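See the structures that follow.
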Structure P
Amino acid sequence: MKKVVGIFGGSFNPVHRGHIMLAQYLSQHSHLDEVWLTLSPQNPLKQSKELLDDTHRLAMLNLAVEGIDGVEVCDIELSMPRPSYTINTLETLSKKYPQYQFNIVIGGDNWNLFDRWRDYRRIIDEYGVVVYPRPGYELNPVNDKNVEIVSAPLADVSSTEIRQAIAEGNNVENLLPQPVWEYIKANNLYK
């Protein structure tokens, strides 16, 4: 039986406690054996004007997952053509790691526009989708054996709000893993 790995993609700009809490929860309380936080260099559905350099975001991800069982960092998209399309990432990972079965992990906000994703039906049919709740987004029941709605704890925090708070000089230490907060301060990021 193949290990099932959840691919939790994002710009992680910056990675915060909500991301880590969700990844840990899914690796411990769902059918996923591991969760790989997969750094996206460019989301084709988002503007990238506030996107921090890949090197900084990858460094913060590595700091955030240090010592956490079942949660890893995946940087495969950094070596792939841009923009990043999930179907290409899943195909590349499946070729590179044939010993694993991959599912994608997305929030309810993304699920509501999932039909806009490239080859979304193939993603569902060939890989599977794990959908977690997001505050403010209603999740309708899904009748598809390859889509699982999980009742993970809600974290009402966003990277956008964290960046804004830092730019305004507010302390967001409680929203970030401690090593990530230290990294942001040391490198004077998001000012």
Structure Q
Amino acid sequence: MRKIIYHVAATLDGFIAHPDGRIDGFAHEGDHVAEYLTQLQAYDTVIMGRKTYEFGYAYGLEAGKAAYPHMQNYVFSSSIPVESSDEKLVIVRENALEQIIALKQEEGSPIYLCGGGAFAAFLLQEKQVDELLLKQSPMLFGSGIPLFTALPETLHLEFLSSKAYESGVLLNHYRILNQSEL
């Protein structure tokens, strides 16, 4: 069974973006960025919600095209006003949970959960996220889009590893524990 890994950057106070969705403040250069780009090559599938997909438009993503051309892309949204024009992009408009479960059953590498907030919280609530790779940036926003929207219960994590970068970013790797493991 494939794992879903929530691989995400956040501030020390737990935000992935400013309230208006901007990500200025996060370092886009440095040793942590080079390693992140290398780590992306280990994934063959990426999943995201509509807001994360549409966020890419500001960085040159063409509507209907895959955000990550070397991966199979899945966008989960019942309201996205775009059709896929790329064989590497599948838009899932209904039965999201069933599609996620089916993806995890397929052969392949771990699945990259890109973006965050509401879609990540949904997948966590449904116990579909297996690991968290959290890039904590040395800054505070004070408010913004949270790493997770409200979770229905406390989730327990097993610490796997940590790496400090010269850029000041700290990468923490956790496994999400099942109730039976507590």
Structure R
Amino acid sequence: MAIDITEVLTPENYARERETQNRNATQLEKKRRVSTSTFTFLFENRELVLNQINEMVFLEKIHDPDEVRYLIDIYGELLPAPGTLSVSMFIEITDPQQLAREMPRLAGIEKYVYIIFDGNEVKATPEEGRSTDVLESTLQYLKFRFSQENIARFRSSKNIFIETRHPAYSESARIPDELKKTLELEL
């Protein structure tokens, strides 16, 4: 369900709620994050996206409704559609020198991400226009589009993993049961 402009708080109203909103978003993110040694995957949802929009409106002191609508359109791309999981993928290399060395090796990583469940898999679709031959960002936006058959298989699976199959980076992490149950309902 799309975010309506009436749900976005003014910078002044958000300032009064910001601490609580961010605390709630941080707690929710912890439940929706899965990490490997190099990557963190955040399974986006409506509440997290709305919080990001409110943060941007607050930080940029935006009052113009057209600018707010623009942010809703931009961040709205992170909202999962029915039958889809939306994931923000973070490259977690914090040492700047190591990151500079690894960026060329990581090029195209967003094309090699899968959700695996009991012998089935759904390949990620990277955000349009973001993928290049040279990795330019440590943040990638991915969509996992499930067929009705794969939704049923996902729901009945016991073990679900998110993994990268890049030639230089092959890593996997199990999706915890609590998150799996949440994602089942969201698909």
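Starting from the value 2.8: which structure in P, Q, R was distance in nm of label points 7 Å out along Cα→Cβ at positions 24 and 168 calculated from?
Traced to structure P.
Which of the displayed structures (P, Q, R) returns the greatest value of distance in nm of label points 7 Å out along Cα→Cβ at positions 136 and 160 on calculation?
Top value of distance in nm of label points 7 Å out along Cα→Cβ at positions 136 and 160 goes to structure R.
In terms of mean count of other Cβ atoms within 10 Å over residues 32-39, which of structures P, Q, R is highest?
Going through P, Q, R one by one, mean count of other Cβ atoms within 10 Å over residues 32-39 is largest in P.
A value of 21.1 was derived for mean count of other Cβ atoms within 10 Å over residues 16-23; which structure in P, Q, R was it taken from? All intermediate terms of the calculation are to be shown ahead of the outcome.
Working: P: 21.1; Q: 15.4; R: 12.4.
That value comes from structure P.
For FRET efficiency 1/(1 + (r/R0)^6) of positions 88 and 144 (r between Cβ atoms, R0 = 25 Å, to 0.05), find whichever of P, Q, R sits highest and give me its label.
Evaluating FRET efficiency 1/(1 + (r/R0)^6) of positions 88 and 144 (r between Cβ atoms, R0 = 25 Å, to 0.05) on every structure, the highest lands on R.
As an exercise: mean count of other Cβ atoms within 10 Å over residues 8-15, calculated from one structure in P, Q, R, equals 22.8. Which structure is it?
Of the options listed, only P reproduces it.
When helix-only ellipticity at 222 nm (-39500 (n - 2.57) for each DSSP H run of 4 or more, over all residues; to 500) is computed for each of P, Q, R, which one produces -9000? All intermediate terms of the calculation are to be shown ahead of the outcome.
Details: P: -9000; Q: -5000; R: -13000.
Of the structures listed, the value fits P.
Read the figures in this text as sums done on the coordinates, not as results from a lab. Please read all numbers here as calculations on a predicted model, not as lab measurements. Cβ atoms are built from the backbone, for glycine too; each structure is taken alone.
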